[in-house]
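**Q** Heads up, there are several structures right after this.
Throughout, read-outs are computed from the coordinates displayed, never taken from laboratory work. All values derive from a computational prediction rather than experimental measurement. Cβ atoms are built from the backbone, for glycine too; each structure is taken alone.
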Structure I
Amino acid sequence: MNQTTHLPERTRGRPVDTDQQDLSIKILDTAEELFADNGYAATSIRRIADVSGVNPALVHYYFGSKKSLLQSVLEQALEPMVLAIAKMKDGPEASPEVIASLLVSMAAKHPNIPRLLIREVFLPGGEMQQFFMDNMAPRLGGALPALLSREKSAGRLHNDSDPAVSTMLILAVSMFPFIARTLAEPVLGIRYDKEGIKFLKQQITQLLKRGMTQ
C-alpha cells in the first residue's frame, strides 16, 4: 500500500510557504540533534521523520538525500556567521572578542553544532569533512587570519600575536564550552541559559582582551 505524504493542517490565515518553512526548520533542528548525538551513519531518515512527527517521504521531498540534509543542517547554523564575517571585511574593526561573541551566539542558538562538527568534520573520516573544507571553511575560520592581520597592522592586536594561531585559539575558547557541556554543566556548574551565555561571553571577552589586544 502506497504511503501518501500530507503536510500538516495549516493554521487559518497563515501562508502555505510559512507553514512549510516552519516544518523544514523543525526537521533541520531534529536532524541537528540526532546527528550530533548518534552520528551520521547511525541516524536514519526514518528516525529523523519519526522524531519530527512527519512522513519520511516529506523529509526526502524537502532535502533529498540524508547527506543533503546534513549539509542543510550545517548551512542553517553557519551561513549567518559566514555573512557576518563577510561584513567584517568591509567594517572598521574585527576584534577577537567580537569574533568570539559571534561564535558563542551561534553555538547558543545551535548547541548541537559544535559536537556535530567534531563528529562529522574534524575527526578523520567525517562525512562532511570535504564539503566543509570546500564550501565553508574558507569563509569561516579560513577568513579570520586576514581579519586579525588587519587588526595587528592597525595596532589593536599584540605585535607578537600570530593571526593563524590566534584564530585557532579564538575558535577553541568559543566552541569548547559547548563541546564539553555534558560535563561542564553538572561538574563545573556552568550555566547555559540566557544569563549563563551572557556571563560566558563576558569571561571570554576579558580573557581575549588581556591576552590578545593592545
Structure II
Amino acid sequence: MKSTEKSREIPRQERAREKVRLIVEAAAQVLEQRGEGGFNTNAVAERAGVSIGTLYRYFPDKGAILYALAEREIEAHRAQSASLRQKGAPGVAPDRALIRAFLHAFGRRTRARQVAMKAWFARAESEEVSRRFQASEPPFVDAAGRPLSRIEAFVLSRSVLGAMRAAVLEGADFILDREFEDELVRLARAYRALPPISQLRAD
C-alpha cells in the first residue's frame, strides 16, 4: 500500500463483514451508474444503507473503497481462472475461456472496473502487481505440447494481459465485443503456433 492505509478497522464478526460487503457492492453500483465524477463516500453510504460514520469506521477514504472493490474482483477472477484451468468450460477452448473470463470480470461492469483498477494500480506495490500477474498465468504449451520457457510464457502472458489491461484502463468501448476476444485469442495462438481463428471459429 502506498501513502494511505487500505482500511481502518478489520471486520471480525459476520455482521461487520456483511456491512463491508454492502459498502463495496454499493461502490460498484454507484460507479457503474454515475461514473467517477458521481462517486463519493456519501453516495456509497446511502446506497449501502449505512451511516457515513459506519463507512468511515472501515474505510478512511473513497480510495480505500475502490481498492477493496478491485481486490474483491481480482480474487473472484483468480478463483474463476483456477476453476477453468482445472475443469475447463463446456464447448469453449481453454485459451478462449480464460481470456473471456478476464474480459467479463467485474460482472461486466466496465465503468466500475476502469475506476477501481486505476485506483488499485496506483496503490499496489510493484511486487503485488507481479504476483497477481503470475497467479493468473496458465501452464502454457506450444502447438506440439512443449511447455513454454519462462521467458516465452512471460512474453505471451504480458502481451495478452497487457492488451486486456490497456482496454480496461483506457475505457475501451469494445472490451466486451467478440471481435476483441477473437483478436486476443488470435494473438495467443499465433505466438504458440496454433491453428488460426478461421479454422477454430466454432469454439
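**Q** Check the numbers for mean count of other Cβ atoms within 10 Å over residues 58-65 across I, II and tell me which is largest.
**A** Comparing I, II, the top value of mean count of other Cβ atoms within 10 Å over residues 58-65 belongs to II.
**Q** Next question. To test your reading of the models, identify which of I, II gives 17, 40, 33, 10, 0 for P(r) over Cα pairs in 10 Å bins from 0, in percent, for residues 82-145 alone when calculated.
**A** The correct label is II.
**Q** Thinking only about distance in nm of label points 7 Å out along Cα→Cβ at positions 50 and 162, which of I, II has the largest value?
**A** I
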